[in-house]
Structure I
Amino acid sequence: MSFSGWSFAEATWGWTYHYSNKTMTWSEARKWCQEHFTDMVVIQNQTENDYIVSILPNRTNSPYYWIGLTKKHINETWKWIGNNSTWVGEHSWADNEPNNNHITEFCVEIYINSGQNRGKWNDEKCARSKYPVCYQAQCDDSSCVKGSCRETLNSTACLCSDGYEGDKCQTVVDCPPLSQPENGVLKCSQGGWEFNTTCSFKCDPGFAINGSYTVTCKANRTWSDLQPVCSAVQCPPLSQPSNGNYSCSKEGQIFNSTCHFECHLGFFIIGSSAVTCAANGHWTGPRPVCTSNYTWSGTLSDPHSGHRRNEETQ
């Protein structure tokens, strides 16, 4: 079917292919394709090559169509326009081609006829006139929300970026929910548990982090580390006092644990009878001791001399 000098070849679930009934130079052909469609046709594999051959009309007179394979210099590698692919297949070229017969044969035509070279390629001077073959991409900027659109024969699909899923890569993946740590707080960079969310943990005074301070939700739906816990800080172990003993309100002599000291019969406590494990990991006050000698220093008045004297009472 032809409209104003161009024809609609056939639609697929991916690209649509088009051609012109008017011959042009390679540069003119590419410009025409870009103006009316996406670009000159790019062939990614032999299946696509065979498909394009099957939908283009045979021509007994000048059965040559430009395709988007080219190079700029004789020593360069053939490349496809747009994606710089170097795919040329194993049996794509016609016999004895490419031969650069005229030194500057830097463009490529495909034969569409009923002969033995049907579907084969030939290098040709870019200034020669051939029929252009174009493609119209179905992918656009809105095809995939978080990913890239990939088109092949009869297929259009979104290749999702890490951490996204869905037919249009529109859904961010989630990690398992985290819980507020006991004796601490949890704060996350985003409202939920989605990909790339970073959560930080902070322990209350008297508690220390056991694990990583931060975890991040990864693309595989797991956190970068285990959720940490807040463990009570521990004070240095106390030793049993000579001639006495002690007991503590919590095992392990940890934060907020209070230890009470008692002396054996006949001994007296010097110092506080209790110490508490503080948030900084130190005991409050010096350790008490048990002694059998109770010494008091004071000042008494001598009523006879009018002077003051010191006495010790044992």
Structure II
Amino acid sequence: MKKFNKKDYGKILIPMVTPFKENQEVDYEKAVKLAQFLIDTKKGDTLVLSGTTGEFHTMVFSERVELFRIFREKFAAKIPMIAGVGAASTKETIELAKAAEKLGFETIMAVAPYYTKPNQKELYEHYKALSEAVDVNVMIYNIPIFTGVNVKPETVGKLSEYKNIVAIKEEAELNAKQMTEFINATPSDFIIYNGDDTMILEAYTQGGDKRIGGVISGQSHIFGDKIRTMINTFLSGDIEAAALQQQQLLPVFRIMGQNNRTNPVALLKDTMKLYGIDGGYPRRPLSPGTPEEIATIKALLVKQGLLA
């Protein structure tokens, strides 16, 4: 197992959307074209496959493994990749992790099991079993709004004692100071990734460049260059300029959840199309944006100076 080094993955990790066809099948060809676009335009430094923005929760096991296989074949030499292997059961999580390991992934990301609402002991045993089943780096993924459970700092602290549990992706806006608690509970080489586009600067404020790996950002499909500029501006010490950049982007990040859309991926795909980026359709039950929703997004992008 290669030792985890956050520098290998850069500061902007793109949780890539999974394009679906209108008939709801996975559009692997479109996924490859999208990935090549993201690489060519330098929107991010790493691709994260089969995460929440990738709609893994609506994909079956074989579809996810096929996505892993195709991307290892096409892009292993072009960009770092992380395989999202989270599932509702420990058994399926481990099976997906083993498949990713066999295909050559060095790092996997595993969301806390959802629907069953496991307690902290059960969460600990879940990640312990995953850690022991594979010889790859493991990133915990904490997103209570979807899983119904929070992987607490004391649990993460215990899990960080395993050599291959190396990082956590935190959906930070739900519990704004928990990143600091994760930092305090873990060793100095355990890395915290911000999983919320609205909290990029706040994450660096809490952990600095040493403990914060960067952002796993769905919006980087479109605004990766602007997000990179904002991070670099902040880390260079120009706080005022970075704040202005965040003020420009924040309303756009927020509007993806209009009309009680908890998962912003459907409207993200529609917004991508406004920039000529084809991310395909969402998979039901998620539905494409209505004409009214898309018009609202377009008007805001123009107002914020982000679309001509």
Structure III
Amino acid sequence: MSTAPSLLAWRPRWWRGRSAVIALPYAWLLLFFALPFLIVLKISVSEMETVHVKDLLRYADGVATLTVKLSNYVFITEDELYFKAYLNSLKYAGITTVGCLLIGYPFAYFMARARATLQPALLMLVMLPFWTSFLLRVYAWKGLLAEKGWVAQAIEAVGLDRLMAAAGWIPAPGMLLNTPFSLALGMIYTYLPFMVLPLYANLSKMDLRLLEAAADLGATPWTAFWKVTVPLSKAGIIAGSMLVFIPCVGEFVIPELLGGPQTLMIGRVLWDEFFSNNDWPMASSVAVVVILLIIVPLALFNKYQAESQEVRP
């Protein structure tokens, strides 16, 4: 009986401390994600005047009027331009994610299995591109893929340009710049470190005794890789894919510099609506749809993951 008051006195202090720790990330998300999103959502259902957006709620002569404009969202569903831009954004984001995974997984696996003295150097090589301006690196690819560029000459020397032209990646042999190929190449190159780093962090912590146990049970190295290594690196694959896919959907700089008319993405549409057409409500509507295209699948996936972990014994 004597311990009950002490427990009752201790729990509120414990809960207050826990709530404070949990409240910090929620406050951060509210301030830097939810609040800006609500502002953009408010602009998307507003009307545009000459130089500013009208208020949704107006009060005049004792009457409050709430005006919500949904025609922008209706126009997005009816105009083929926006549909193609959204589809291109999702398509090239998916291509970039798959390409980064196919290239980054072997490199991350090699880094995780390399000698401990060699791993810092390999890790530095992965992070080395971050020491150079992102814009300069993209501009460098324009020179490399232009006529008589080093990469262009190498591709033409081995005949890969003819194969890519037959596959529809470039319009004709020798025309490598401002094509779907140059866009995909630039995006994969730019976002590859975001795939390698989470995979390396996951693979480097894997217990190698599991592979030894699989070998003792008669599994070949290839079977052990698919049955043991890949499932255990699932968290790294998901984290890397999210880090690559999400920013790729709204990418603007790389499609603008390396893409062409066939690779119109939603980032360029947003730029035109904001700065060329000066139509902020329409641009905000496009941005809201982009956010929903990313957030809704992520929320459903996280819910599925949580339910599968609860069911798992």
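Throughout, read-outs are computed from the coordinates displayed, never taken from laboratory work. These numbers were taken from a predicted model, which means no experiment stands behind them. Cβ atoms are built from the backbone, for glycine too; each structure is taken alone.
Thinking of I, II, III, which structure, once Cα extents along the principal axes in Å, for residues 175-286 alone is computed, gives back 70, 17, 15?
Values: I: 70, 17, 15; II: 41, 30, 22; III: 66, 36, 17.
Corresponding structure: I.
Quick check: 1.2 is what I get for distance in nm of label points 7 Å out along Cα→Cβ at positions 111 and 239, calculated from one of I, II, III. Which structure matches?
Numbers: I: 10.1; II: 3.5; III: 1.2.
Structure III accounts for this read-out.
Using the calculated result 22, 24, 17, 14, 12, 8, 3, 0 for P(r) over Cα pairs in 20 Å bins from 0, in percent, pick out the matching structure from I, II, III. Mind showing how you got there, number by number?
Details: I: 22, 24, 17, 14, 12, 8, 3, 0; II: 35, 60, 4; III: 22, 47, 26, 5, 0.
Going label by label, the one that fits is I.
With relative contact order in percent (Cα under 8 Å, 6 or more apart) coming out at 19, pick the structure among I, II, III it was computed from.
Working: I: 11; II: 19; III: 25.
This figure was derived from II.
Suppose you compute helix-only ellipticity at 222 nm (-39500 (n - 2.57) for each DSSP H run of 4 or more, over all residues; to 500) for every structure in I, II, III: which one lands on -14500?
Numbers: I: -2000; II: -14500; III: -22000.
That value comes from structure II.
Hey, FRET efficiency 1/(1 + (r/R0)^6) of positions 47 and 191 (r between Cβ atoms, R0 = 35 Å, to 0.05) derived from one of I, II, III reads 0.15; which structure? Please list the in-between numbers first.
Working: I: 0.15; II: 1.00; III: 0.40.
Label of the originating structure: I.
With distance in nm of label points 7 Å out along Cα→Cβ at positions 71 and 151 as the yardstick, tell me which of I, II, III scores highest. Before the final figure, lay out each step's value.
Numbers: I: 2.8; II: 1.8; III: 4.5.
Of structures I, II, III, the maximum of distance in nm of label points 7 Å out along Cα→Cβ at positions 71 and 151 occurs in III.
Tell me which of I, II, III gives 1.03 when you compute Rg/Rh (Cα atoms, Kirkwood Rh), for residues 55-158 alone. Before the final figure, lay out each step's value.
Values: I: 1.03; II: 0.97; III: 1.27.
Matching structure: I.
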